[in-house]
Every structure is written in structure tokens, then in C-alpha cells.
Structure P
Amino acid sequence: MTKCHIAYLACTAAIIGAGLGAAPPAGAAHMTHVVFPGESIQKVVDAAEPGDTVLLTTGTYRESVTVTTPGITLRGMGRETVIQPSTEKAADRCAEDGNGICVVGTKDRNVEDVTVASLTVTGFAGSGVFALATDGLTVRNVTAVKNGVWGIAQERSVRGVFRKNTARDNGDAGLFLANAIKAEEGAADTEGTVVARNRLEGNRIGLTVRRLRNLTVADNLMTGNCAGVFVVGDENKPRAGALTVRDNRVEGNNKSCPKTARLEALQGSGIVLTGTEDTLVTGNRVTDNAGKSSLSGGIVLFKSFVGTPGERNRIADNQLSGNSPADLVNTDTGESNIFSGNSCGASKPAGLC
């Protein structure tokens, strides 16, 4: 073995030690599989067992990756571990759909306890990270940049944790959570999904929560999007809601976005609730969101796009300033929504501050 090879192995061992801490004791079942640029991530993921870690070293990887085995951790070494689209013909469904990393269960069984962490996904026509039928998925310290649709997206899943990610300049939402993307169904119980301490910047919408219940959105920064947060429901039952949006900074979401088949043109929307029930919006700092859309303003209650009013939503103890046409906007026809304890300068209609 050459001195160069010995030094290379020593360097690799140092990288693994720095990234993962002490090695497991001899005979431990879980393994760490190290992948270098130019090698196939997918082959290593397919060979990994539940509880294993697939560690991607710094560099650029040109492929899409599908995870279907429970308990796997797919981890990079930080933002300089970059996954981009392959220059070759799509080899699987994940790549065919234009996605970067796909974590996918089946119709009958969710894939459990997968972690995606500490890497960048960029340039995909669909989503940087896409998850379907998962239970306990964790996505943390992922940078999703300039993907065509969503930065990080999940549907039909429970108990997810999305923490300390950056989603920037994606075509639609930086972070998109839904019961089902295509089907018209009632809201799904996420069983406590958490979206916390993410930076969502320069997207069409920072965060979209569509037809979901029982989750928390906390301590995130939404800035430079066309809209900061959308919580979306409709006439289907159970209704969307029974969730909390708290302690977020929603600042200067004044990018201008043209209308789409589903949504009018957007600009200057801070936090929007449409067609929801029993949603608590509290402790947020919402500033300098300004536009001329019917959805513009600091915190906006808007009847659903099929005309269903919101019910029993509570907007309380938020700090708002510099939003236009007003800090608080209520065009919802529901009569049981409550505004209380907010610090703000102007509301539409008057009297909500």
C-alpha cells in the first residue's frame, strides 16, 4: 500500500470521525457507507440496511436518488456536497419526475425513520427533495436551491421534522406539505409534523401547508418570497386547520409573481389563511409585506377559493408593521374568527388592531 493511499484512508477516517463522532463498537449492526464524487449514490443506498448511514463526501453528484428502505440516513458533509440532475437519460421514476432525492413508501406501508441531511440539491425540474408515504422523515440542514417546482415537498406522510433547511429561489414553494398533491380529499392528520428554524427565501411561496391538520410551524424566517406562508383549506372534510403558526419572522415578501391556473398574481403577502379552522397564529413578527393583490397584507384571512369561510381561527399577540394594504386583513366571511392582542398600525376592516 502506497504512502499516498495510506494518507488518503487516514483523511477519509478523519472526515467520518468529524462528521459522525466516535465509531460504533466492534460487531455493531449499523454501518456507515462512504460515497465519493463519481460513484453511484443509488447503488450504495440500495445495498444499505435499516439503521445504516450513507455518507456523501464533499463534491458534486449528478444523479437522482430514491430511498425506500426504512431507517436509512443519507447525509452529506454540508452545503458543498451537491446533488444535481444527471446529464444522462432518466433511469427511474424519481429522475423521470424531475426530482433530486425521493423518499417513497407504498400505498399500504409508509417508509419509516429516514433522514436526509447536510447537503445541497439544485437544478431539478421538479423538487429538490420529494417525500411520499413517510413516517418520521427528518430533513435537516438541506439547501434546496433553484428547483423548478418545490425545494422540499412531502405528501401523504406523518410525524415529519423539517428543521434548519434553506429553500431559495424555487419555482413554487420553498417547502410544500400536503395531504395529496392531485386528489381532492379532506385534510390529513400529520400526527405532529414540525417545521422549524428554516430559511425560506426568494420562492413563489415560502411555505405552503395544504389540506393538513395537527402540525406546528415555528421560528422560521420567510423573506423575499411573493408570499411568506399559505395555509390552505377548502370545503372537503375534515377541514384544514387545528395547527399552529408561531414565532416566525415574515419580512419583506414583495417579490412579484404572475397568476397561475390555481392562484392569482401574488405580491406582498405575509401569512395567509384560506378556508381553515381552529388555526392559531401567534407571536409572529410580520413586517414590510406590501402589494396590491387581494391576498396582500401582513396577516390575511381569506375565504377559500371555493367560497368556504374560515372558522374559529385565532390571530393573537403578533407584532406587525409596514404591511400594505394593512397589517391585518380580514376578507373572510366567517364570524367566529378572533383577532386579539396584536400590535399593529392599521387593519382592513378597521378595528382589528
Structure Q
Amino acid sequence: MRMVFRWYGEGNDTVTLEQIRQIPGVEGIVWALHDLPAGEEWPMERIAEYKEKAAAYGLHTEVVESVNVHEDIKLGLPSRDYYIDNYKKTIVKLAEAGVKTICYNFMPVFDWVRTDLYKELGDGATALFYEKAKIEGMDPAELVDRIANELNFTMPGWEPERLKQLSPLFAAYREVSEEQLWSNLRYFLEAIIPVAEDCGIQMAIHPDDPPWPIFGLPRIMTGADAFRRLLGLVDSPANGLTLCSGSLGANPRNDIPAMIREFAGRIPFAHIRNVRVYDNGDFIETSHRTSDGTVDIAGIVQAYHQTGFTGYARPDHGRHIWGEQCRPGYGLYDRALGIMYLWGLWDSLEHGRKERLA
């Protein structure tokens, strides 16, 4: 397991590279050019700039999250070929800069949805929260007003240029069924996966967050059946998964350790985090500790260890603790605690393996 840490860049993140390199076992950053609109070709000089900054602190830039997919590609519009061509050019440039894994998603309009960015927990910490009844009775424009206007940072999936087109996008997606979205995903993968394979890059799709339809929009990356279908669309080692335990864990029917064992070898990137799911369908993000949520984090780490996982992993979202003022879900303290919990589980499994071999 190769531990990495998401970083949004200077001036767009309260966490510094100096702090990241002091977290035990962290070897690289997970990064992106968040200020570029989806569909633009990434400039080589900007890519090199990130690589140089990270290298100055002994960190690599081998994982990118995300090269966002333009909505015209998801909608299957005639203009998609232009944006796919830009995507392919960006893959080639990233490979030249040493990138090994690109995380992306195929979620219409919203990359993730929560109703509260700072819901208070019993101990005074706050965390990202999803209230099912509010979403079911809410106009999506109201959600944008509630969430996007609270943000002091750019947030993937909530880019201003995308949100300005909210009404036309929803109108366009009324004509897109789940099967049509699958067809559009196949078209995209058939175009980019050969390029990624030639470049030695693994594409790793992120599951939908949460893993069910919202606001009438189709959602297709929701669990094991979807992953089987995805991997069969273009059967290539370059076509893989970002297995996110938090996104998938919002649906208790998802058996994440079983998925890890089934799809071993096709998971280049793991997001490991916990959520507590309530009987009414609400969920809140918790510490990484297994007993604090309803996701079997210990079982997940055990499954990665048993399958010989050598891919990249990051602690994903954390709570906001100890008065830290930070990007929602992406402070330093709780993610660093999460890393040490994950290392503790991993090291105990390694110790047990060595004892058995002795």
C-alpha cells in the first residue's frame, strides 16, 4: 500500500507540503489543476510546476484526481469528440510527467452531494452530512445556493462555470437514461483507454457519491454489478477502479471487502474512509476508526492486505477537529489521524504475516 495525500495547491488549501511530508508513510500528493474548466487540455508547464513543487519536499505526483470529464461527453453530444481529444492529449502529457494513475468520475452535473458541510457531531467536531429527506424535497438550485455559496475554495464538481449552466444541464439530462449514460461511457473509454495503455497510465473511475440517483439524474457507478460491467466495456489493465469505501459505504448493501477481493488487480487507487449510516437513509462522515461508523474499515484494510495490494491509497475525507479552519472534509488533523489508524491496521497484519512465516 502506497500512502498519498490529496492537496489542492498553494492558495487553495490550508494544508502545506511541509506538513504533508511530516505525516509518517506519505510518499506523494494527489493533485489536479482545479482552476481549469473541464474539457481543457492541460498545459505542460502547469503540470511541471506541480511536480517541481512536490519534489522539493520529497513527494511525488504520480496520482491525479481528477481530470474532469466534460458534460458534453457524458451527454453524448456531437461536440464530445473535441473534448475527448483534449482528454487524450492531457493523458499523454501527464504520462510524460511521470503520472501513473488518473482518477475520474462519470457523474452527471454533481460530483458529490451533501446537505451540510459542517454538521456537528456529539464531541463537537463537525463533518460532511447527507440528509435524505432534504434532498428528496429540494430543488437542485436551492442546494447550490446552500452549499456552493459557503465555499471559500474551489471544490471539484462544484465549479462556478458548471453551476451557472444548471438549468440547461438538467434539461439536457432529461433525455439521458441510465443505458444511454452507459453507452456514452463506453464511447469515452473506447477512445481513451488505448491511449492510457500505451502511456502506462491506469484510469480509475470513482463511484457515484452517494451511490444512487439524485434529482432525477442517472447514476451508474453504484456497486459491484456496475464495476463488473465497467471493466467489461473495455477489457484492459488500464481500465480500473478508484474504490472509495465512503461513497460505496453510504449504501450498507455494498460489501466492500468482497469487492476488493473480486476486483483485485483492477484497483490502482483506494479511498479509505468511514461513514455512519442511519436507518432513515441519512449519513455522516466519521473518523476512520471502524467502530465510529458503519463501514468495516478493519475488514477493508485486511482485504487489501490479503490480496497483496500495492496501489495508492489515501485517507479521503476527515472531520474538522481541534478548531481547524479548512476546506470541508480536507483538513490536516483528522486525515493525518486516519493515516495512522490505517497504518496501524496494516502494520499489525504485516506483523502477523511475518510471525506465520517465521
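5.4 is what came out when distance in nm of label points 7 Å out along Cα→Cβ at positions 33 and 321 was calculated for one structure; which of P, Q is it?
The structure behind it is P.
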Assign the value 1.03, calculated as Rg/Rh (Cα atoms, Kirkwood Rh), to the correct structure from P, Q.
P
Hey, helix-only ellipticity at 222 nm (-39500 (n - 2.57) for each DSSP H run of 4 or more, over all residues; to 500) derived from one of P, Q reads -11500; which structure?
Q
Could you figure out which one of P, Q the value 16.5 for mean count of other Cβ atoms within 10 Å over residues 129-136 was computed from?
Q
FRET efficiency 1/(1 + (r/R0)^6) of positions 257 and 337 (r between Cβ atoms, R0 = 25 Å, to 0.05) computed as 0.65: which structure among P, Q?
Q
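Comparing distance in nm of label points 7 Å out along Cα→Cβ at positions 193 and 273 across P, Q, which structure shows the greatest value?
Largest calculated value belongs to Q.
Just checking, which of P, Q has the largest value of relative contact order in percent (Cα under 8 Å, 6 or more apart)?
Q
Values quoted throughout were computed directly from the atomic coordinates according to the rules given, and no laboratory measurement underlies them. Everything numeric here is computed off the predicted structure, so don't read it as measured data. Cβ atoms are built from the backbone, for glycine too; each structure is taken alone.
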